[in-house]
Every structure is written in structure tokens, then in C-alpha cells.
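Derivation of every value follows stated rules applied to the coordinates shown; laboratory data play no part. Computed from a predicted structure; not experimentally measured. Cβ atoms are built from the backbone, for glycine too; each structure is taken alone.
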Structure P
Amino acid sequence: MSAVEDCFGCEIDYSMLIKLYGNDAEKEVRYSAAECIGLQALPITGNPDPKHISTSYVERQNLTMRMSMRRFTRFTNAFSKKVDNLGHAVAIHYMYYNLARVRKTLRVTPATEAGLTDRVWDIQEIVKLAN
């Protein structure tokens, strides 16, 4: 059983997109990414629509996280020496991202749009929760 099934049961459509990579030895450069040579969509649970099986959302989220938190940028010396510190940094990032950062397209925060809160939080409120 997967973590997704543990959390949501079988009431969710969940799939995995496996990207197959290969390298051309002649073109290989030190930091160049491997070329994607194929895709394999794997339904895990439920009945996911093949048109919507994509890595776009998680890749965008990973980019946002890397750009927002120095400890996730490549080739950095701003790493967390303790796992607890990394966990706190990620928690603060997501709290701010969802509760305090107003989106231009929504004109509210994602949490407000989803009906989870009725106001925009400020960073002081978020940091107080850590104590």
C-alpha cells in the first residue's frame, strides 16, 4: 500500500509518470541533463485520466521551493545541519506560501480560495506557531 492510499484510501485517482532518460556520450557535458527518451504512465489507484498524468505540477512546486529556500538550490553551502531545522524551514515555507502570499491571479491566498481561512496571515503569526 502506498502513502497516497494510506492518506486518501481508494477515493483518489493517482498515477505515476516514469521518465526514461538516456545520454549521448558524444554530447555529454559536465552539468548537462540527460535527454528524456520516453515516458511510461502507470496508474496506481483509482481511475486516473491519461490526459492529466503529468509531472508539471510537482516540477513547478519543486522549482518554487528551490527558488524560495536557499537550502534547496544547487551547489549551495546553505544546507541544514539538522533534519529538524530542515523540517521547520519547509513548514514555514509552505505556511507562508499557502496562507500569507497573495496570488495575482486569485487576488487571495490559496488557503483563502479553498475556504480554509478567511484572512491573509502575516509572517509573525506563522513564526509564533513554531514556538
Structure Q
Amino acid sequence: MSEPTDKKKTPYVEIEVRPGIVYVKLVGPQVGQRESPIIGQEADPFLKAAGKSMKHFIIDLSSVTFMSSMGLGAVISLRNKANAAGAKSILYGTSPDLAKLFAMMKMDSMFKFAKNQGELDILLKG
């Protein structure tokens, strides 16, 4: 990936914007009622600024071990905003337990999944 054009790091989220990509890493281990609205507030300006130039939206869950229903809702809300701009949404580094949760909630079809950097690189080329 190329060098970031914009970055932000808070206690809840790390965001990087690169040409065609908005990368949001949720800082775990939990994404619950307190963290969910803050994550949305932090990521929204970056999604809006990227607009139609965003081709891929990556949500990095590699640090997250637990996600409440509000956390799931925050992830879906971010995905919906990215998809409205025409971006493909990718969940990166999802633990087996979180992957099962997404499948159980019938949300797994809403995202592409990349378990590691190799899989992510393949999805970014597509």
C-alpha cells in the first residue's frame, strides 16, 4: 500500500486514508455500548472526505475479542456509508469467534473477509 494521506489515532480507533482506501482499526479488546458511538463519530469524517474516491473500506478487527450488538451495529453503519460511496467493505483479522458471530447473525454475506495480509492483498487487487 502507498503512504497514508491522513491518519488519526484515538483510544478506540486508528484510521488511515490511502489512495482509494479507508482503513479503520478498532482498538480492542471490546467494542460495546460505550465504544460504538465514538468509533462512528471518529470514522465518519474520513468516510465523507474520501467519498467516491474510496474503492475499499477495511475494518481491522484483529484486536477485538468481544463485540456487543451495538458494536455490530456500528460496523454495519460504517459499511453502509462506505457502500453508499461505492466502496467494497472488507473485515480484516476477524477472530474465529467473531467470524462465527457474524455468520450466526447472517451478516457474513455483507462483507468480504481477509484473515491475513495475503488474503487482504488479493481482495485489494480485485
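Miscellaneous remarks
- Among P, Q, which structure scores highest (criterion: Cα Rg over 2.2 N^0.38 Å): P
- Answer label among P, Q for the case where relative contact order in percent (Cα under 8 Å, 6 or more apart), calculated from the coordinates, equals 15: P
- The greatest value of mean count of other Cβ atoms within 10 Å over residues 71-78 among structures P, Q is that of Q.
- For helix-only ellipticity at 222 nm (-39500 (n - 2.57) for each DSSP H run of 4 or more, over all residues; to 500) computed as -12500, the structure of P, Q it came from: Q
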